[in-house]
Structures are given as structure tokens and as C-alpha cells.
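Heads up, there are several structures right after this.
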Structure P
Amino acid sequence: MAAISTDRVLRADAQRNQDRIVAAAHGAFAELGYEVTMDEIARRAGVGAATIYRRFPTKERLLRAIFDTRIGELELAIAAAAAIPDPWEALLAGIRALIEIQTANMVFLQALDQSGVMLELKGEIEVRVFAPLSDLFARAQASGQVRGDLDPEELPLLIQMVTATAKHTPACATPTSAMRYLTLLADALRTPSPSTLPRL
């Protein structure tokens, strides 16, 4: 029984180390981009470089671990949105969650692009993010709250229209401006009356 208890302590300690590494790496990639060194990530995590290489032999493996953490958070947010009874509010909450996480992680997403990891993840993002969002879109459309001449498959492109502004225009890369353009997108999707835009 003592051995089992010790094993559990060791596993918990290893998990804490891994969580600390992933959190430090996320901050480092977000601040310094793909060129950040593993030694710098180790320094920020407060562990030796050998500890990082033992768990994450390459930057790509580390980027993947960060992605899994962020995508897991997004899946929970979309699931919470799906539980909202009103189909329009559910769709809007799901889209908002995706745009918020994208605008908050712009440099990290660029690092994923530079590493080539993003290409491998496109299919997974489609299944884990856009498929449930498309379900919310179809549900809102069936309720008559979303215009009927749109296809749920257009949703990724419509969301990209919002995030591309933040990505390519640094002056617009703020949560407030992202929500402003989301409001414009929502007005284009919804059938009746326009909303009040948040001020920049």
C-alpha cells in the first residue's frame, strides 16, 4: 500500500512538472515566437533542460501539448454553449469562445504555423471545434434565427473574416475590437435587427 501511495505522489509530481513546462512554454512561444530556445523554456519553468527533453524531445511535441491544453479548454466552452437553451445565444457563445481563444493566442498560432504542426492539426480542429460549432449553426438556422441562404460549412470562413483583421492589423488586435467585428458578423448571420457595436 505504501508503494502505491508513493507511486501516486511521483505521478502527481511528474504531472505538476509537465503542467509547469507547458504553461511556461505557452508564455515563451506567445512572447518570443517559434525561435524561443528549449533552454529558455526550461529556465522559465524552473526545471533542467534534460527534464524538458525527456518529456518533449522536440519543439513540435511541446507545441502539440500546448495545443491539446488550449483545445481542451475550447471544447469545454463549446459544450457549455451547446447547453444554452436559445439556439442563437448558443451559437454566438460558441463562436465567441473560439474568437477569444484565437485572438488571445495569435503569436502562439503563428508559431504553430512556422513549425508545420498546424498542418497536421487541421483535420483534428475540424472534428473537435468546427463540427460542434456547425451543429450549433444548423440548430440556430432551423429555429429561424439564422438566415437560410448560408451553409454551416461556411462558418470557418466567416470566423476567419473576424480573426484575420486582428491577425493582420495590429491596431485591431484587441479583445474589444474582435468582439466589435463579431457583432458585425452576427448581424450578417441573423435575420432581423442589428446590434449596438462596442466602441473601439
Structure Q
Amino acid sequence: MTTHVYFDLDGTLTDPYEGITKCILYALDKLGFPHPDDDYLYSCIGPPLWDTFPEMVGEELTRKAVDLYRERFVDIGWQENKLYDGVLDMLGAVASAGHTLFVATAKPHMHAARIIEHFGMGDFIHNVYGSELDGTRATKTELLSFAIDKNPGAQRHFMVGDRRHDLIGAVANEMIPIGVAYGYGSIEELGKAGATEIAASPAHLTALLR
């Protein structure tokens, strides 16, 4: 059976907290807005920036906030990711099982691809799908539909992610939704979003996907 596995990036393959939060605070500082508390910043990991910034700066300044965020992210923020322990072993094992691996992330494709290569994941990932800089395909439902259309022929599709957006997108595209509990979404959030399985670690994820 031909199997395609799509992975979210932030909170699933890498821990992006430092880079994302510092870039958000950079944008808020430049626009003169106060810093939210740590719990709110934690909740910003996963959703598209186009959904995150309107709550902090309003709709009219969202485009500017996104541009400022990317200004710092392109310079240094993308390097402030950390690869989760065991991820490279997991990707290698799942690829060795004969599955074709992809990344599907709300991040712009150009940034996601650079992170994938930087951390040595490119050897296992067939292709990287992300949003466009103008926000096109920022939702997982739209992004996964696009990616599946570009890669026909699989009898089975998995989507692996740490937030409800990942799993809602999976369900909408008739994929098998797998949650990861070591990222930024709670087990309750993942369960309510439709996860059929929830991995406690990359090693556990290996067992589920193989």
C-alpha cells in the first residue's frame, strides 16, 4: 500500500518557541504594542501569523506586523529552532518502511525549506509545502488539499501535527490524523480535533507510522 506521510514543522519536528516568540515581540516593539504574557505566546505556536497578529495589533496593522516578524525571522529567527530529540531517527525509520514523507506547514515555503535543510531532514523529506508570503494556503485544510493534488497515487495519507489546525485539516482531506503530545497542543485539544492516535515522543511516532 502506497503511503504518504505529511508532517507539521513547528512543534512536531522542531521546537520553534524561541525564534517565534522573539520575532513576535520584535514586531510588537516596533509597532509600540505591549508584550502578551508567556501563556499567550505559547498559544501562538502553530496557528498562521495572519490569525495571530489581528488579536494583538488589529486587522489594519497585521500586514505590517507580519512584515516586521519576517524581518527578524529571515535574519536570525529561523536559526533559533531546536530539533526534537529522536526526530531524525524517526524520519529515517519511517522512510525506510517505504513511506513517502512531506512537510506541510503554515510557514512560508522558503523559510520552512531552509529549516528542513539546516537540520539535516532534507534527506528524508520528498517535498516541503508551506504558505505563500501573501498568506495564500496558510490554513492546513487548503494546504493539504493542494499538496495531495500535487502528489497523486497514494492509497493512504497520514497527517502528523501538534495543534488542532493540523488535525482539522487532516480530517477535512480524509487523511489519518495523528497528534503529537510533545509539541504545543494538549492531549485534550488533539483528541477533540479528531486525532486517532497521539504519540508521546518521536520514537512512539515511529511505531505508529510503521
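With relative contact order in percent (Cα under 8 Å, 6 or more apart) coming out at 26, pick the structure among P, Q it was computed from. Comparing all candidates, it corresponds to Q.
Ranked by Rg/Rh (Cα atoms, Kirkwood Rh), structures P, Q are topped by P, which has the highest value.
Calculated for structures P, Q, distance in nm of label points 7 Å out along Cα→Cβ at positions 15 and 191 is largest in P. Looking at structures P, Q, which one was distance in nm of label points 7 Å out along Cα→Cβ at positions 23 and 127 calculated from, given that it came out as 2.3? So the calculation was done on Q.
Identify the structure, out of P, Q, from whose coordinates helix-only ellipticity at 222 nm (-39500 (n - 2.57) for each DSSP H run of 4 or more, over all residues; to 500) was calculated to give -14000. Checking each candidate, the match is Q.
Structures P, Q were shown, and P(r) over Cα pairs in 5 Å bins from 0, in percent, for residues 135-182 alone at 5, 21, 22, 17, 15, 13, 6, 1 was computed from P.
We did not get these values from a lab; they are worked out from the coordinates using the rules stated. Predicted model, so just to flag it, every value in this text is computed and none were measured. Cβ atoms are built from the backbone, for glycine too; each structure is taken alone.
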